[in-house]
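> Some structures to go through are shown next.
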Structure 1
């Protein structure tokens, strides 16, 4: 079988990327790696660089959100299909955009507010959300700069730090009611519109993130209305996501709420507890897209901006 022309956008090769490259190799596919730090793309109609010759699909695994969005937008303009599309990465990488799309689709999420000044944020906390609440950076990952605000004194201190020390992304104050979850949350993996696996992430700390030491075990994928599988798939559709990880939390009444949707899923700690070949399923989806697209189509047909609305 002839190798399918797939390029791999990644400046770093983490354990996930190694597993994906091994899955491509097992399928006899030679993947061309693109490091965005060494990639120059034309914005003036000039011919694309030679490393894009014959490429039908770019599999995005970049950890640099801003660079990835810009690179994918230009690549799509050159007629190259991207997984995920730029519009999906933009929607998932910004919590404000994610929440707006979830709300538009009627997806349940914790009570969430967006403020643009310390004064208004404090009013929202005092009058609407109450304490404890959580302040999250609009753009960020791995639980970094997520702060639990137990009372007004804590809120004043943290908000002052963001105002003085933060960059422009910290001027949008993303606030959520604190959910008293049962020592765990859920991460569900959606590939091609189907929830293929899910895990519980358990921790004594209120931030249940594997990057912060949370333990993992298999979570049943319940496909009934409102179950993990159904809600994760609906959240993925809300952002146009093709391959995403959806983070959910159980509220005190047992109902599920969506916290966020991740466009570049981390899965190395989820393969063993779920027994699901996540890298293999990811690669099979990308290869199916590439076979549908084909290198000839990629060179002559301009690509649209991607799923969803930027």
Structure 2
């Protein structure tokens, strides 16, 4: 492999979207503060020349997720790449390792509207249209409010918010972390975080994953300085749940792990889990806890509980729909 330069700035591969660059800038600032070495973003296309700004989610011949930002790190053109952790497949990428999970931002979803509604406050005297393309979000909205119309919506964060400002939609549901990091113009709009009892977020939502080469010891040591242990532990439990359910990034699966201190001073890890069908007709939730140093075990226990409760049938039906079986 080609060795990345160990003098000069840290080179951080990132996609070209505004949110991706905002996330990479956050890592760059933390890394410079920790090491005293400047960092530069290397925005790059993640598809072919025909669509240079559209993110690719391709798989190689072994079924592993690949993109050009990862390839740049493997080739030695960049030291690291920053991802939204919730978007990464649960399989590890050969040659790369997630060395840093910086402190997690607020993982909750948010309902954004001009009126500042909560889900329970949505008017019932007229049709309300909420935009989201997430099956997880849709299932939970429809579970609570069968009278609300959920409309698929595409585009970046700014585009989605503009549809509310322009009156095309009454509200949208987006990740609170994206609002905090990108700081888009929300003039005239109010974002209300949705608590875990009404909307359980995606596994690893709000967290970043910084990957570097397995054999790049200098970069790995540097990245360890910006790793946030509690965030890594919480995300590990949520990701293990997702992996055990084999639901992928788009299935209606929710998870929230949180480290808490018990009355006797011990640290415990509490995990909430959810699996549902896209309509929210069948939905199973559970809560488990374990010692703070057993996140993977906790994730596996939660997965077993949800599968036994009825999640196995839901996921089997979803896979059948995807394959046309």
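> Using the calculated result 61, 45, 32 for Cα extents along the principal axes in Å, pick out the matching structure from 1, 2.
1
> Related question: If semi-axes √(5λ) of the Cα gyration tensor in Å, for residues 127-230 alone is calculated from each of 1, 2, which structure is the one that comes out at 34, 17, 12? Can you show the working numbers first?
Details: 1: 30, 15, 14; 2: 34, 17, 12.
Answer by label: 2.
> For mean count of other Cβ atoms within 10 Å over residues 87-94, the calculated result is 15.2, so let me know which of 1, 2 that is. Each step should come with its number before you reach the end.
Working: 1: 24.5; 2: 15.2.
Attributed to the structure labelled 2.
> Computing distance in nm of label points 7 Å out along Cα→Cβ at positions 31 and 287 for each of 1, 2, which one ends up highest?
Comparing 1, 2, the top value of distance in nm of label points 7 Å out along Cα→Cβ at positions 31 and 287 belongs to 2.
> Ranked on relative contact order in percent (Cα under 8 Å, 6 or more apart), which label among 1, 2 comes first with the largest value?
Largest one: structure 1.
Each value in this text was obtained by applying a stated rule to the coordinates, not by laboratory testing. Note that the structure is predicted; figures quoted are calculated from it, not measured. Cβ atoms are built from the backbone, for glycine too; each structure is taken alone.
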